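These are the structures in question, set out in turn.
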Structure 1
Amino acid sequence: MELPRSFYRRDTGEVARDLLGAVLARREESGTLKGRIVETEAYYGSEDPASRASGKRTEINKFMWGKAGLAMVYMVHGNWLFNVTAEEKGVPGAVLIRAVEPLEGLELMRKRRDREELRDLTSGPGKLTEAFGISNDYHGTDLISSERISISKPGEGRVARDVETSHRIGVREDLEEELRFFISESDCVS
């Protein structure tokens, strides 16, 4: 069952933490790919120096002020990054999905990544989008109503228990609050 819009219409940090254990699914002609979300980062608005919303509105970040539950996909260092918008409309916020544990569609992921080891498939935001075939074609997609891509509640017994936090990875200037969340026992954390 897909997460409802109300799940995303909350504080970005809470959404980032609560996405741990949920399942990202992408459907295509060649099959379905699924992965359990094991690492996220929260990004707020203009007061967050590492956020896409810290500057002016652009074609890339405009969805951060829109409705919650939209995909925001943009390129950094030659890699597509997959984010989900959060907060109430008019309040910018987005969660970067940094890593998932592959659950379904492993052969397709291995082919796209040219890797065999499970850990090498989706243990980082660029690896994840390459393995799942996510590009800017998904920018602005509504994850609540899309038939191509969605995020659903974790299966029975798969709720994240051992969650750790740290500062966000690869940002020049960070907030004092630790906004990277990850499932400590997962081998697929970046």
Structure 2
Amino acid sequence: MTKESGILKIIKEDILRIIAERKVSSDIIKEEINVFYSFISEAIKELEKEGLVQSQQGFFELTERGKDKAKDISRKHLIFENHFKRTRTEKEAHKIAHILEHYVSKEVFNNIKKLSTFKGKGIPLTKLKLHKEGLITDIMISDNELFERIVSMGIFLGEKIVITNEVPNSIIVKLKNKKIALDKHIAKEIKVLEYGKS
């Protein structure tokens, strides 16, 4: 996925979420989503082409298919928000959920739903044994920009992670086909469950 198509995907999902709450004009969408109007315009055209949104007298509303898609986005958001409310304020949990809802795959989302049975469990990533697979149970980073950067690298709840190497002040982790160097201070804030253990 190119950076531009990734941005467009996020904008489309945000538009669906906004329209699910009420009928809106493009001006209201523009106020709520802080990107260039050309992205919003392109996203709306794609949503109309996909049969998810329709325009009536300058206002946009969801089609039946659009309502189903918006419901899925909202459900994802609520599951993330509820998960993070255990360790953060409601406002922080809402912001984190808004970040995560755009990045996770269906497999990871299903893993996150399973994680509710492991409340409060997990060890810091730095304590995971070398070459042992872990399942990310929490990310305790409170800085939203850093949190989003970590998530955009593919590090999020329900994802499998392996430490492949340690270097001074950092660990090298593998997620799917990517290897990433993580500062140990950041890695300590990522909680994992040794995979295969309950």
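Match the computed value -4000 of helix-only ellipticity at 222 nm (-39500 (n - 2.57) for each DSSP H run of 4 or more, over all residues; to 500) to one of the structures 1, 2, and report its label.
Working: 1: -4000; 2: -15000.
Traced to structure 1.
Taking 14.2 as the value of mean count of other Cβ atoms within 10 Å over residues 22-29 derived from one of the structures shown (1, 2), identify that structure. Let's see the in-between values first.
Values: 1: 17.9; 2: 14.2.
Label of the source structure: 2.
Between structures 1, 2, where is relative contact order in percent (Cα under 8 Å, 6 or more apart) highest? Mind dumping the intermediate values first?
On the way: 1: 29; 2: 17.
Between 1, 2, the highest calculated value is found for 1.
By the measure FRET efficiency 1/(1 + (r/R0)^6) of positions 62 and 126 (r between Cβ atoms, R0 = 25 Å, to 0.05), tell me the structure among 1, 2 with the highest figure.
The structure with the largest value is 1.
Taking 19.5 as the value of mean count of other Cβ atoms within 10 Å over residues 30-37 derived from one of the structures shown (1, 2), identify that structure. Spell out each step's value before the answer.
Numbers: 1: 19.5; 2: 12.5.
So the calculation was done on 1.
Upon calculation of Rg and Dmax of the Cα atoms in Å from the atomic coordinates, which of the structures 1, 2 produces 18.7, 62? Let's see the in-between values first.
Values: 1: 15.1, 44; 2: 18.7, 62.
Among 1, 2, the structure yielding 18.7, 62 for Rg and Dmax of the Cα atoms in Å is 2.
Coordinate-derived values only; no laboratory data. What you see is a predicted model, and the numbers here were worked out from it, not measured in a lab. Cβ atoms are built from the backbone, for glycine too; each structure is taken alone.
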